[in-house]
1. Cα Rg over 2.2 N^0.38 Å, for residues 173-284 alone was computed and gave 1.59; which structure, P, Q, R, did it come from?
2. To test your reading of the models, identify which of P, Q, R gives 14.6 for mean count of other Cβ atoms within 10 Å over residues 69-76 when calculated.
Structure P
Amino acid sequence: MGTPEFAVESLKALVEGGYTIVGVITMPDKPVGKHQSTLQASPVKQYALSQGLTVLQPEKLKDEVFLSQLKSLQPDLQIVVAFRMLPEVVWNMPRFGTFNLHGSLLPQYRGAAPINWAVINGETETGVTTFFLTHEIDTGKIILQKRIPILDTDNVGIVHDKLMKVGAGLVVETVDMILSDQVKAISQEQFYADIPQLHPAPKIFKQTCRINWNQSNKKVYDFIRGLSPYPSAWTEMKSKDGKSAVLKIYETEKHPANHKYNVGTLLSDNKSYIDVAVPDGYIRLLSIQLAGKKRLNITDFLNGFKQIENYTFH
């Protein structure tokens with residue numbers, strides 16, 4: 001069960017490992033295009049069909065027709081990777097139960113956007129966890145975990161791709177353990193004593209992505225890379241004559257320094273750099289995108305956008 005590219009890698013590992021996959025469950029095709037008139041299959045569906053696998057796409061997971069179809073497949077084990085919350089009638093159906101691959105080291109970063117929030121919060125390590133599903137989301141007993149470092153230069157896209165590959169290997173390892181009856185699942189509560197603070201990973205909305213330039217150099221830098229390349233951090237730029245525009249920011253450098261500029265002040269030579277003043281230094285912009293335009297590096301952006309110093313970021 002899964003929908004995005006993150007789930008394809010795990011499905012591919014199972015297919016290439018020779019496991020018997022009786023069915024694949026994914027989201028219904030999504031309307032795309034200017035008039036929403038074209039339906040696009042999920043990455044999971046596209047891969048499943050290329051392998052000749054049975055695909056189910058329920059609108060509602062409690063639908064009687066879907067439940068009957070799922071039961072007729074007689075699954076021994078269900079695997080969830082980047083899907084949605086399942087009702088008990090679904091996750092409790094197979095004799096070996098249902099396990100989930102989650103993109104964090106549970107119990108940390110429970111929620112819809114664990115990879116983004118780990119980078120946003122400046123973590124230097126994250127990982128993937130397999131756990132058995134239960135009633136409360138992301139709280140079931142842990143089967144296996146695997147850790148990876150987060151480099152200071154990594155954005156969420158890089159970490160996502162690392163976890164996607166590591167996670168696929170962990171899914172296969174977990175399946176083997178379950179089928180050979182070697183699993184000794186551990187309650188997440190047993191991890192609490194070693195964790196000073198639990199960080200949530202709630203769903204990210206457009207307003208979540210607005211940059212607060214009043215934060216420290218590091219916090220702003222981590223925030224931007226934690227949302228790059230998707231959904232991307234943004235700011236409002238305002239000119240002295242009242243014009244405003246939305247600017248997405250994808251890549252930056254942090255430059256600690258003492259200065260007397262107001263937060264959000266822009267400094268530039270109008271040729272090769274733009275620095276944004278924050279309380280303890282500057283954020284140097286490297287890759288940005290004006291609303292309605294394409295993404296550009298700063299040199300190309302400044303070739304067509306003069307007098308940037310007349311603007312401030314808000």
Structure Q
Amino acid sequence: MAADKLYVGIDLGGTKISTALVSREGHVLERDNRPTMASEGRDAVIARMVDAARQVMRNTAPGQVAAIGVGAPGPMDAVAGVLTAPPNLPGWVNVPLKELVEARLGIKTFLENDANAAALGEFHYGAGKGVHNMIYITASTGIGGGLILDDRLYGGTNGSAGEIGHMTILPDGPLCGCGNRGHLEALASGTAIARMGRELLARGVPTLIGELVKGDAQAVSAKVVAQAADQGDLEAERIIRQAMEYLGIGVANLVNLFNPDLIVIGGGLTNMGDKLFAPVRQAVRRIAFPIAAESVRVVPAQLGGDVGVLGAAVVAIQRSAAEG
């Protein structure tokens with residue numbers, strides 16, 4: 001009997017490359033994690049990706065790996081397999097990543113935005129199993145997401161749909177990394193929370209945040225602000241509460257727009273637990289239309305650190321099947 005087909009999922013990030021050998025059922029059979037070292041340039045990074053893929057495939061039979069999926073930061077042309085200009089991979093302009101990986105490994109390769117890939121991973125193997133309409137949000141350093149509508153990833157006209165972090169919440173709000181103002185990412189991300197913590201120190205406001213970083217404003221992170229809030233610091237609690245209120249407004253907007261069964265939130269900020277989920281759920285109940293609010297659940301992601309590689313594997317499974 002022939003061995004079951006397997007798939008390789010590669011999650012390419014600005015700091016880390018995660019790679020896994022995955023079965024169709026979503027079982028991780030082999031894994032490899034290594035630093036991206038983006039400063040060494042694209043050729044070195046691609047060589048590292050290829051070596052990681054070979055590492056996880058080392059015990060497979062010839063032809064057993066059916067396809068490779070790569071989740072990478074956008075912007076990109078996912079259909080053509082080209083990364084156009086990802087901000088956290090300096091110097092990567094119009095890089096035909098699909099073609100380059102495919103040529104080196106001799107295995108059909110497919111490219112997808114990392115947040116979309118993560119959405120597919122949670123939908124097929126995680127919190128989204130059994131639903132038909134799901135929105136995945138990653139709340140971490142930035143805010144991203146993916147839309148699963150009627151059981152399918154919705155990419156829009158050219159694959160750029162689902163930029164949840166870049167909906168405008170406050171038109172005159174703080175500057176976002178993309179250059180516009182008042183985006184959800186500028187108000188509710190880990191970067192935004194850290195910025196608000198630094199602003200407190202700059203204004204000389206007495207706060208435990210300053211004590212935790214020994215007065216070094218550059219050491220303020222979302223994790224430090226959350227730690228201060230956990231220890232009862234009122235200013236830190238206010239920052240977290242405000243950021244999560246904005247996140248809740250964004251989620252409520254999505255509920256009104258798409259009427260999903262499920263909102264799945266992953267990423268580092270979910271380590272705050274109810275400090276994140278309680279205000280988000282309250283905002284949905286308060287702001288969204290009742291019929292939509294009553295039919296949606298807001299839940300934590302289930303796949304943890306494997307969401308990227310499992311999502312990339314789903315990309316490989318689905319796209320290779322579609323191509324026959």
Structure R
Amino acid sequence: MEKKDLRIVYMGTPEFAVESLRRLVEGGYNIVGVITMPDKPMGRHGSVLQASAVKQYAVSQGLKVLQPERLKDEAFLSELRSLEADLQIVVAFRMLPEVVWNMPRMGTFNLHASLLPQYRGAAPINWAVINGEKETGVTTFFLKHEIDTGEIIDQVRVPIADTDNVEMVYGRLMKVGGDLVIKTVDAIMAGSVHTVPQESVAGCGVLHPAPKIFKETCRIDWSRGVKPVYDFIRGLSPYPAAWTELCSQDTAPVMLKIFEAEKMFGEHSANPGDIVTDGKTFFRIASSDGWLDVRSLQLAGKKRMSVEDFLRGYRHTEGTTAR
């Protein structure tokens with residue numbers, strides 16, 4: 001089968017999904033439709049509608065775009081059937097009902113940003129970094145009923161450096177994911193796919209989940225060790241960002257986001273969350289077995305800044321702690 005003869009419907013929403021779609025378009029594959037989320041209300045009153053990154057790219061390429069509110073809506077299903085897709089590709093979209101993923105004759109495959117069966121869920125890149133993993137990767141698999149559990153088509157492993165934050169890993173996986181989507185489509189066209197059940201993947205050990213991240217998820221627990229707190233910060237940097245509250249007897253608590261910190265191991269007599277600073281060059285917060293030397297941060301209502309810029313306007317008072 002030639003590229004132009006394979007009718008593909010692509011489903012995705014965020015920037016992560018744009019790279020794979022771009023690779024397909026530039027590679028001359030026949031994209032007959034793009035499914036993405038409805039435009040999102042933005043601004044104070046929700047009066048401005050923001051198109052998804054996938055929609056913006058699809059429109060720029062003249063591709064047909066569908067934005068269903070409900071994936072079981074009969075009008076949407078009828079329009080999807082009319083596209084007569086041979087294959088559907090899902091990258092960072094949403095859970096599909098069987099009536100959708102079972103529609104094309106060659107199936108529906110998903111690109112997931114982890115080495116499945118590890119890190120099933122909505123935030124696999126964040127949780128891999130938060131947990132201090134030394135590698136992650138991308139996986140393509142055919143969809144089935146339970147989310148992220150279908151048979152594996154292919155995987156690519158990607159190292160995680162101790163200095164990487166989630167933005168760095170995200171960018172790396174996005175590029176590698178684009179390569180893997182193309183490789184998977186070509187294998188499906190050639191009839192050379194040999195899938196394996198996720199349960200048969202050797203050495204997967206204890207399975208780590210990757211649930212959706214909420215604001216409260218991002219609060220730093222200073223009673224943990226230096227390394228876990230350090231990994232937590234970089235696993236949420238730059239977005240949504242790990243945060244703490246600066247608390248003192250004289251003022252109301254102030255939220256502080258932390259984007260970068262350096263590890264300082266060592267015994268001390270401070271309590272977790274205690275702060276030491278010279279008021280000019282360093283701002284350190286105690287954990288159970290050392291200190292986190294904060295390098296980049298953001299006070300509520302302010303812009304992200306270096307610790308030196310922060311300290312020019314910050315007046316540390318005795319007894320201020322991070323909680």
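1. Structure of origin is P.
2. Working: P: 14.6; Q: 24.5; R: 11.9.
The correct label is P.
Laboratory data are not the source of any read-out in this text; all were calculated from the coordinates shown. Just so it is clear, the structure is predicted and the values come from calculations on it, not from any experiment. Cβ atoms are built from the backbone, for glycine too; each structure is taken alone.
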